[in-house]
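Undergrad: See the structures that follow.
No value in this document is a laboratory result; all are computed from the given coordinates. Please read these numbers as outputs of a predicted model, since none were measured by experiment. Cβ atoms are built from the backbone, for glycine too; each structure is taken alone.
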Structure P
Amino acid sequence: MTTIHAAVLAALVGAPAFAQTVEDDAARAAREAQTRTEAQETAAEAKARRPVEGAGEVTYEDVLKNPDDVELNYRWAKKQIEAGDLKGASATLERILMVKPGLTKVRLTFAVVLFRLDSIPEARRELEAVKRQASGAVAAEAADYLRRVEARERRTHAHGMLGVGYAWDTNRNAGPASDQRLLRGTALNLTTGRAKDDTSVVFLAQAGVRRDLRRFPGSTFGGDFTYYRAEQTNLNTLDLQAYSFSVGPSLRLGRTVVSPAAVFDHIRLSEETYLRTRGARVKAERRVNKTLTLNASLAAVFNEHIRTSDVPTAVERTGNETTLTGGAQLTFSPTQRVNLSAGYQQRDARKMYNAYDRHSFGLTHSWLLGKGRFLLSGLNLDVDRYRAPDLAIANQERADDKARLSLTFGQPLSPLGKLFEPFLFTASYEYLQVNSNILNYAYTNNKVSGMLTYRWDY
């Protein structure tokens with residue numbers, strides 16, 4: 001009878017543990033979407049840098065020694081672009097074209113520099129000249145930048161992304177590392193609920209629209225929508241769907257951009273609504289110089305949890321949430337950048353053993369590897385302190401420390417041909433370790449995933 005009773009008790013204590021698993025899953029969709037957004041932005045930076053690759057080692061003294069060497073001057077212009085001296089590069093390229101006006105590749109680079117300097121009419125003129133004179137890859141790239149010029153001249157801009165991927169988790173259900181769970185302070189060996197690996201098919205769709213506010217140069221108003229879906233192979237109770245909406249302006253005030261927004265999220269687990277979030281956030285970013293950019297954000301939302309078949313106690317988590325984050329972006333070189341962040345989150349709940357205070361720390365690094373490829377790496381730490389004990393589990397307040405290490409490698413498919421230009425393949429690895437004073441919640445997980453995305457802009 002003792003063995004039977006232990007098995008029953010172990011099954012009973014599995015319910016709150018599963019609730020905590022899906023609580024982490026509610027944030028999983030947001031992390032995944034953020035990772036793919038960062039990958040797309042980094043891919044765009046890597047693509048924009050391709051024209052200046054291959055400059056090699058060259059100095060201004062070399063140019064002074066050989067002022068008539070066109071190739072040397074062209075390499076020096078690339079170096080100037082890489083260093084952010086666009087005006088200097090413009091002058092160098094213009095000087096080359098005065099001597100050799102038929103160099104279409106140089107003229108294309110000159111047009112790109114003018115585009116980045118916001119000299120749109122001049123950039124259009126040079127691009128149209130390249131398109132008339134050149135052929136092959138140079139003409140195709142000129143046509144691509146002409147489309148960008150046309151997009152810059154429009155007041156309304158739209159973008160979208162579609163992605164499909166596959167993921168494998170070594171501990172998808174967050175089974176405790178000890179293979180035990182506490183029930184009223186007693187450790188019970190698990191017969192069910194141990195760590196299980198599983199695979200999933202992942203879908204991601206994003207769309208956004210922006211309208212230029214011409215009375216406020218550099219400012220826009222628009223909205224964004226994200227849809228995320230992960231279908232598990234075996235653990236169907238963890239099938240996840242997430243819808244996210246945001247709408248608001250982005251206001252440029254000198255070097256500072258302020259972006260307030262109304263936000264709404266809808267999370268579904270195993271085909272049932274689990275969470276609705278609504279509220280507001282405001283982000284601010286200020287570029288101090290070429291090396292340093294500061295940022296901050298404040299979000300206040302209401303989390304409405306809904307009872308589901310698998311999580312009947314979900315409503316106990318309903319409550320307000322406030323998050324404050326600050327950070328800095330450091331650009332050490334044209335190919336490497338580091339982001340530092342620190343944050344504080346206060347989460348309320350109807351049952352105080354679900355309420356907590358979180359201190360977060362983040363470090364991310366982006367590295368442009370050349371030819372459009374890139375590597376993103378990150379380390380995030382969360383320190384969670386709960387406000388009351390869950391007496392059904394233990395008589396002490398829960399304290400969790402989470403460490404998440406992530407790596408994402410990006411490879412554009414453009415080398416396969418013009419048709420594949422909008423496609424990007426990313427391969428990711430994530431390691432998660434959760435230490436807790438309550439053994440129910442201490443676990444590790446390894447996640448390996450790959451995703452193919454298609455990006456379009458208008």
Structure Q
Amino acid sequence: MQKLWNFLSSARLAIFLFLVLAFISIFGTVIPQGQPSQIYLMKYGAFWGKIILFFKLDDAYHSWWYVGTLFFFLANLIACSIKRFPISWKLYKKDPAEINPEKLPYKYEITLKRNISQITEILSNKLNFKKVEGKAEGGILFYKDLNRWAHLSVYVVHFSVVVVIVGALIGAIWGYRGNMSIVEEQSSNTVLPFREKNPIFLDFFVKLNKFNIEFYPDGTPKEYISNVTVIDGNKTINALIKVNSPFRYKGISFYQASYDTIPVFKIKVKYRGSEKTYTLDLFSPVAIDDRYTIALNDFGKAHGLIYARIVLFDSKTNQQIPGIIIKGIPHFRVPLDKGMLQVLLEGVEKVTYVSVLQVKKDPGIGIVYAGFVLIMLGLLGVYFFEPKTFWIFISSSGKNKAVLKMGAYAKRERETLKLKLEEIANKIKTLAES
């Protein structure tokens with residue numbers, strides 16, 4: 001049991017776990033996150049693609065081994081703090097008056113032609129030293145204690161790191177990231193998460209009023225902007241979502257990730273001796289009459305020609321007749337009971353944009369921010385408020401002569417203590433002469 005405790009509370013283990021977390025973070029930065037599994041198999045090959053998917057490196061910060069390492073690092077940090085805390089607590093509680101004046105650390109001695117009462121007044125009133133009553137024989141002991149609380153500041157850092165890890169774990173376990181695709185002038189509350197197959201339904205809707213895209217002179221996209229309205233019951237909120245400028249609502253962040261386009265095709269239908277023109281898109285099938293409907297399945301461009309895959313649906317027989325229509329080529333002809341039906345692709349009437357938003361919910365983010373604030377305060381205490389104690393033991397050496405034996409303690413900057421003691425001695429000399 002003792003060996004297990006020593007292992008869990010070792011600093012070497014802390015360094016190792018920290019390096020593992022840094023290593024996983026590299027994967028999370030280099031490997032694109034949250035893409036479909038086929039993307040990794042195509043980009044990295046079958047072998048490495050399967051490795052990435054097996055170890056969940058496609059969502060590294062929510063992977064089982066990242067979360068597990070965080071738990072292990074949390075336990076190690078708590079164990080290290082428990083093991084070393086009694087030493088710091090002992091230093092914090094140590095009484096500076098409990099010291100032998102003849103065994104002061106970092107000794108420095110001066111003799112002044114002044115009586116003890118004058119030196120005592122200077123130390124008490126001018127330099128804010130505290131007098132130890134009845135503790136020393138043959139003289140008077142003074143001390144000045146600085147930043148004693150800073151003995152515990154390192155544990156503020158430890159505690160704040162624990163807070164950050166707890167916040168990260170809350171976000172990793174109960175948070176999610178996913179994509180929401182919204183067509184212009186349409187609303188959605190559906191998020192397709194990266195880690196789960198089932199969609200997440202928000203308790204409010206996001207409507208895409210307008211999608212704007214700006215281009216550089218060479219034609220590459222410069223900026224995407226989604227003009228959206230959040231609809232939450234009777235409450236509406238308008239917002240602009242840009243790249244690197246997310247919108248937040250109810251603890252959920254919406255980032256502009258990418259966009260897509262959906263064309264609205266203009267088609268001509270010849271049926272029963274008449275010709276009619278319709279507009280057809282993925283969301284709006286065309287009813288020819290009470291029996292026949294044309295729906296768009298897919299579209300694209302090949303060899304400079306625009307094509308669309310359509311399905312003719314017969315509501316009476318439930319028959320579906322697939323086909324392809326190509327701009328400029330009369331191709332789709334279907335014989336029906338009431339005559340021949342022909343569909344011609346006239347062209348693209350307009351293009352509708354689809355905004356792809358990345359949706360992120362991190363319930364632990366507030367805890368993480370609080371932890372970072374505590375880390376800054378703790379580091380401030382560690383590096384700028386070092387615990388130091390100065391002692392001065394005054395004894396008489398003849399008439400109007402005082403011998404000052406000086407000592408000091410510091411947690412880290414011990415090489416400068418001699419200089420600090422000389423500085424205090426010079427202040428005393430100056431004040432005594434004045």
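Undergrad: If percent of Cα pairs over 27 Å apart, for residues 94-301 alone comes out at 60 when worked out from the coordinates, which of P, Q was used?
TA: Clearly, the read-out refers to P.
Undergrad: Okay, moving on. Where does the value 15.6 come from, among P, Q, when mean count of other Cβ atoms within 10 Å over residues 230-237 is the thing being computed?
TA: The value was obtained from structure P.
Undergrad: Can you tell which of P, Q yields -0.34, -0.57, -1.40 when log10 I(q)/I(0) by the Debye sum over Cα atoms at q = 0.06, 0.08, 0.14 Å⁻¹ is derived from it?
TA: Checking each candidate, the match is P.
Undergrad: Can you say which of P, Q returns 0.95 when FRET efficiency 1/(1 + (r/R0)^6) of positions 214 and 350 (r between Cβ atoms, R0 = 30 Å, to 0.05) is computed?
TA: Q
Undergrad: Check the numbers for mean projected area of the Cα convex hull in nm², for residues 126-221 alone across P, Q and tell me which is largest.
TA: For this comparison of mean projected area of the Cα convex hull in nm², for residues 126-221 alone, the top structure is Q.
Undergrad: Another question about this same structure. Could you figure out which one of P, Q the value 1.00 for FRET efficiency 1/(1 + (r/R0)^6) of positions 38 and 414 (r between Cβ atoms, R0 = 41 Å, to 0.05) was computed from?
TA: It traces back to P.
Undergrad: One of P, Q was used to compute FRET efficiency 1/(1 + (r/R0)^6) of positions 46 and 118 (r between Cβ atoms, R0 = 25 Å, to 0.05), and the result was 0.70. Which label is that?
TA: It was calculated from structure P.
Undergrad: Ranked by distance in nm of label points 7 Å out along Cα→Cβ at positions 62 and 142, which of P, Q sits at the highest value?
TA: Sorting by distance in nm of label points 7 Å out along Cα→Cβ at positions 62 and 142 in descending order puts Q first.
Undergrad: Which structure, out of P, Q, was mean count of other Cβ atoms within 10 Å over residues 150-157 calculated from, if the result is 12.5?
TA: The read-out was computed on structure P.
Undergrad: On relative contact order in percent (Cα under 8 Å, 6 or more apart), which of the structures labelled P, Q is highest?
TA: Answer by largest value of relative contact order in percent (Cα under 8 Å, 6 or more apart): Q.
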